[in-house]
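As structure tokens, here come the structures.
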Structure 1
Amino acid sequence: MNDKENVAALHLENELWKKELVFYKDELQILEKYLFEVNNKNVSKDARAEVEHYQNQLILHKEVMDELVKEVKDHEKSITYVSDQWHNVEIQKLKLDEHADVKDRVKTQREIYSELKHNFRSWLIQRL
């Protein structure tokens, strides 16, 4: 791959991450809707505690996703800023390392969020 192709591949991956994270944030709104439905149907202390637990989890995930979107956008800007210097091996290594770090954080959030959704759906089936 030449320099332009390398930079284009990084841009593409960043764009896909942003879209994925925005999708997850939209999905969180749907999960919140169901959470409120459970909250309105159940008055037991146990149900309220479970609702509060998932409400806190959804808030936490939204915050993490907001931070990740910002991080991906900042990374995108930094790649754009140095794209004309991509031939410099030190800059290239720095940005590729940075990209790998962002990739790991997105992957970790994807896995944690997937587990949350699985647990939430199982819980929701029991409560509705």
Structure 2
Amino acid sequence: MSGPSLFTPPTCSTCGSPSALQAAEYVQGQRNGFLWVCTRWPSCCSWVGCHPGSMRPLGTPADTETRRLRYRVHRAIDPLWRGGRRLKNLRKARDSRHRIYRQLAQHLGVEDFHVGQADADTCKRAIEWARERRA
């Protein structure tokens, strides 16, 4: 892809290298869209997806274990702010989500929490926090 990037390439959370925007098929074969892939690919297997319909990174490139843990964080936290249902009122959903994420950030001792920027240890702590909240 040529020309200036609209986004600063995220730094690989695994090895600290820069990332490059690649067609998703570069990593995943048949998938459409784009991924930010560590420039050390394939020796460093880290990548991160993009927000739907854009090339804006969802977070930082991460290895397979961390990507799986980030997925599990969403599976653990989303029911807390959804209340076990799909919220049709977008404002209520956004407010509920922000409240839960603020509480989690406070628990983790960080100012802001973004799943797409979490490392493996932080993901594990977030999953445990969510389990305790549901108990």
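Throughout, read-outs are computed from the coordinates displayed, never taken from laboratory work. All values derive from a computational prediction rather than experimental measurement. Cβ atoms are built from the backbone, for glycine too; each structure is taken alone.
When Cα Rg over 2.2 N^0.38 Å is compared over structures 1, 2, which one is greatest?
Details: 1: 1.39; 2: 1.14.
Biggest value here belongs to 1.
Given that helix-only ellipticity at 222 nm (-39500 (n - 2.57) for each DSSP H run of 4 or more, over all residues; to 500), derived from a single structure, equals -33500, which label among 1, 2 identifies that structure? It would help to have the intermediate numbers written out before the result.
On the way: 1: -33500; 2: -13500.
This figure was derived from 1.
Can you rank 1, 2 by distance in nm of label points 7 Å out along Cα→Cβ at positions 14 and 94 and just name the one with the largest value?
Structure 2 comes out on top.
With relative contact order in percent (Cα under 8 Å, 6 or more apart) computed per structure, which member of 1, 2 shows the largest figure? Intermediate results must be reported in sequence, preceding the final value.
Values: 1: 38; 2: 19.
Result for relative contact order in percent (Cα under 8 Å, 6 or more apart) over 1, 2: largest is 1.
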